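Structures incoming, each one as structure tokens.
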Structure P
Amino acid sequence: MRRFTERELVHEKLGERFKDVLSDYDTHRRLEVLVGDFLGSVNLSGKRVLDVGTGLGFFAEALQGRGAHVTAVAIGKTMLDRVRSRVGCECRLVDAMALGEYFGPESFDIVLSSECIEHTPSPNTAIKEMVFVLKRGGYLSLSTPNIVWQPIVRSAAALRLRAFDGLENFSSYRSIRSTLEEENMIMLREKGLHLFPFQLPLHRLSTWVDNNAQFLRPLMINICILAKRR
């Protein structure tokens, strides 16, 4: 395994404070889209599912609750220990940039990753690794921040308005589409989340905009995609 920088391990450094810097609303919305909406019609019972960058294990927990055999991966041992204890799924210390080397080709029926690839040196490489371990006909359900918001986020970090100051490389719809096309993936769904910061107490309005104004998704904070491997 490669040597990680301190900025890549910032989640591990935050420790118990990590949950406090998360938005319950944001986590709930991403769960609704990536698991409930995108994979709602997919029978997960008995399927091998990889949760890349599992965080506190919320997605692994939801997937396991639907009968999937979940393998959760991350680069922080402490975080993985918490997920193993709370969720009870299989947990592996694996770099998102080296999934293929660790698991081998076509190892999973579904790969899910929420807010992980931006914390790697190369988000497009991380996506390619996810596709490599995905079986033919399998699904990739993914979310990551939109690059149009990167200047604002970096300014907030520079002004110390955020508790998080780790590695962040945001993506665009165009870059994700291009990478998926290169990897022989079929784009099935695209959805944006949060037209304005979820820290504002406008959650009901935000949800309405998410559900009724997707023509604005190029301006929304989070990119969500569902793709299928040919």
Structure Q
Amino acid sequence: MTWIDKHTHRLVVLADPDKLEAERLDAWLERIRPLNPSIILVGGSYMDGGSTDALVRKLKQHIDWPVILFPGDFAQLTPAADAVLFLTLLSGRNPEYLAGQQVKAAPVIRQMQLPVIPTAYLLIDGGNMTTVQYITQTLPLPAGKPSLAVATALAGQYMGMQAVYLEAGSGALRPVPLETVEQVARAVDIPVIVGGGIKDLALVEDYFRAGANWVVVGTLLE
């Protein structure tokens, strides 16, 4: 199945096991149902694989939307999901997130028979220190230099990635600039995902017009 392509627009909701306790799940589902998202992403920056597995299984009992993993660590993999974003943090220079986590994850993914979406993951400065920046110990790309995001996204495409994820980070003060999304979407032939710090649905529509294929909301629901 082709989960993402350059010709479709999908609203995606992020479910973070670090923040979404099981007893709050029913209320959370009630908030997202009116949005009618196409996909649920499950993932967080911490390394508690048990909570990820439990959340995915609980979600699958209550919804028909596909559930795709957005892992911060290889320990967050679960065979209960429909697919996994196989992330490479190309904006950083920490070898653990350029190759280390991927090598650890590969045999686990094969054993679980999880479909993978190889994804170039780019952190964009959102105006504050986000959890993902702290955990990965990497610097985000400057928000005011879209050319750096374009060059990094193109590198991901030429390395064989199937998508590029522009991420300001959960709880970012500023979301990814529209100019950055526009320039990256024009430059690459692979789909573009945008997330982090999105606080209103009007911005979702702006991102779609700028060329994003998936827009991921989490902060908006919190």
(request) Looking at distance in nm of label points 7 Å out along Cα→Cβ at positions 17 and 193, point out which structure of P, Q has the largest value. (result) P
(message) With distance in nm of label points 7 Å out along Cα→Cβ at positions 185 and 201 coming out at 3.9, pick the structure among P, Q it was computed from.
(response) P
(message) Among P, Q, considering only distance in nm of label points 7 Å out along Cα→Cβ at positions 89 and 105, which has the greatest calculated value?
(response) P
(request) Consider the structures P, Q: one of them gives 2.9 for distance in nm of label points 7 Å out along Cα→Cβ at positions 41 and 73 as calculated from the coordinates. Say which. (result) P
(request) Figure out for me which of the structures P, Q the number 2.5 belongs to, where distance in nm of label points 7 Å out along Cα→Cβ at positions 65 and 169 was derived from the coordinates. (result) Q
(request) For distance in nm of label points 7 Å out along Cα→Cβ at positions 25 and 97, find whichever of P, Q sits highest and give me its label. (result) P
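Laboratory data are not the source of any read-out in this text; all were calculated from the coordinates shown. These numbers come from a predicted model, not from an experiment. Cβ atoms are built from the backbone, for glycine too; each structure is taken alone.
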